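Each value in this text was obtained by applying a stated rule to the coordinates, not by laboratory testing. This structure is a prediction, so every number in the text was calculated from the model and none was measured. Cβ atoms are built from the backbone, for glycine too; each structure is taken alone.
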Structure P
Amino acid sequence: MALKQHLDDRIRYDQQVENSKEYVLPFIEKTHAIEAGTTVLEIGCGEGGVLLPFIARGCKCTGVDLAQVRIDLAKNFLADEVSAGKAEFFCENVYDQAFVSRYKNAFDIIMLKDVIEHVPNQEAFIPHIKQFLKPGGQIFFGFPPWYMPFGGHQQVCRKKWASVLPYYHILPRFMYKGILKLAGEHEVVIKELMEVKDTQITIERFEWIIRKSGLKVLHKQHYLINPIYRYKFGLKPRKQIGLISAIPYVRDFLTTCVYYTVG
């Protein structure tokens, strides 16, 4: 049973705005000032809702996404901000040379909210996006660790039992795909979920890539209950217990979301 935000663009956008205002912006602000003139890039911006609270602070925001339909929605929802020159949105690949040339050393803050788990070859991708930072700039990552109960994004499934069944995404690929087919999921959904399985990222591997990329963790927060679960499941957000956060690998199974700023 797909959730309403998976079917309604406006609901999804409004939830992005609220979650960004209450959780993402305050988290980033702990390590970087957010004020008039701050330049912000969101990679995988979707409908653009995450950027609106930053625009309200006077930031100059750029959103990029590979899906033209998402960029069209962002331009529609944020039409006034785009017209005023406060925001711009592009359907582009950040690997394209034209994009690199245009935005090298251009941003104070780069954001990837629920995006890095979809990106292939993260070991190459994270060092690549470093070049878009100004000196002293920071990158924000927010993502669900692979081994958490719904780390496979199976909540997007249309069949209710397939969308609420935890942990089965960590089964061998053929078994996981077989269960999705048994549930009657559309091939497009199965393809998307298989891509997440292929690009799975854990807390340990993420932190290893950050170190290998010459970046340092500036601030982090692990959540027992992801802030967006108040929309998905009506659950109150809760930070992870410090002891659990400190235990490698165990924390991956019990932490539904992590926020990091690196620089």
Structure Q
Amino acid sequence: MMQPAIRILIVDDEPAIRRALRPPLMELGFQVAEASRGEEALQALRGNGNFDAVLLDINMPGIGGIETLKRIRGIAPRLPVLMLTVRDEEEDKVEALDAGADDYVTKPFSTRELIARIRSAVRRVRAPARPEDAPMEIGEIRLDPIKRRVTKRGEPVKLTRKEFDILYCLMSRAGRVVTYAKLLTAVWGAEFREEVEYLRTFVRQLRKKIEDDPANPRYLLTDVYVGYRFADPIMLQPEPAAGGGEPQTSEEMKEEA
């Protein structure tokens, strides 16, 4: 049975970004609506806008991206919201994630990365709820929460209790960044939420056990200054055969728009 088209609302005060994003998204079967300010986006969501995802710029005039996100969560708690951010705005990224953003994409971004992130967020919402104690398998890594057992290519991986808890926390949220503070709180408790160097030590050890090349991790990825994420299954799939060259970045699309 064919999946319904993904309906996405693009909220960005830059017309060039909106114009540039619409064609590639529509070409891939997305239904696209636009808003230039947070107030306009909220009006669309309260009206007849039955959307599957929102792409929301973090820096906009008016009420701004963070406040818009908080109000969206009051209207549609489970609606996937991806924030568009710029480099060197780590505090804003953390604030957005803490406010309920599902993910963020940093400008300039490639269209392939953006579309994969959108599809991943929508897929997570549409997927049936997974029991908390159900085994998880991503790539070559399998984790069984009840037996507290991890295998790679079918071979047991010996983890400490804390290493297992870190891996469970990240794999159960695969594809989504988990901020340092949230991960520390989940595994050690709120009193450890500032102990980032402590967490990094455990992550280094965990990578040595689950990665083929710990210096170039495939599974346990770092979002610099923000947190960690376990690779999304979609991202682990091989890239399609080259046919149209490298995917354009948002800056290249703006120049053409």
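helix-only ellipticity at 222 nm (-39500 (n - 2.57) for each DSSP H run of 4 or more, over all residues; to 500) computed as -10000: which structure among P, Q? Of the structures listed, the value fits P. When volume of the Cα convex hull per residue in Å³ is calculated for each of structures P, Q, structure Q comes out greatest. Taking Kirkwood radius over Cα pairs in Å, for residues 79-198 alone for each of P, Q, which is largest? Largest value of Kirkwood radius over Cα pairs in Å, for residues 79-198 alone: P. As an exercise: FRET efficiency 1/(1 + (r/R0)^6) of positions 127 and 191 (r between Cβ atoms, R0 = 25 Å, to 0.05), calculated from one structure in P, Q, equals 0.15. Which structure is it? The correct label is Q.
Tell me which of P, Q gives 13.4 when you compute mean count of other Cβ atoms within 10 Å over residues 71-78. Going through each structure in turn, the value belongs to Q. When distance in nm of label points 7 Å out along Cα→Cβ at positions 103 and 167 is computed for each of P, Q, which one produces 3.9? Value 3.9 for distance in nm of label points 7 Å out along Cα→Cβ at positions 103 and 167 corresponds to P out of P, Q.
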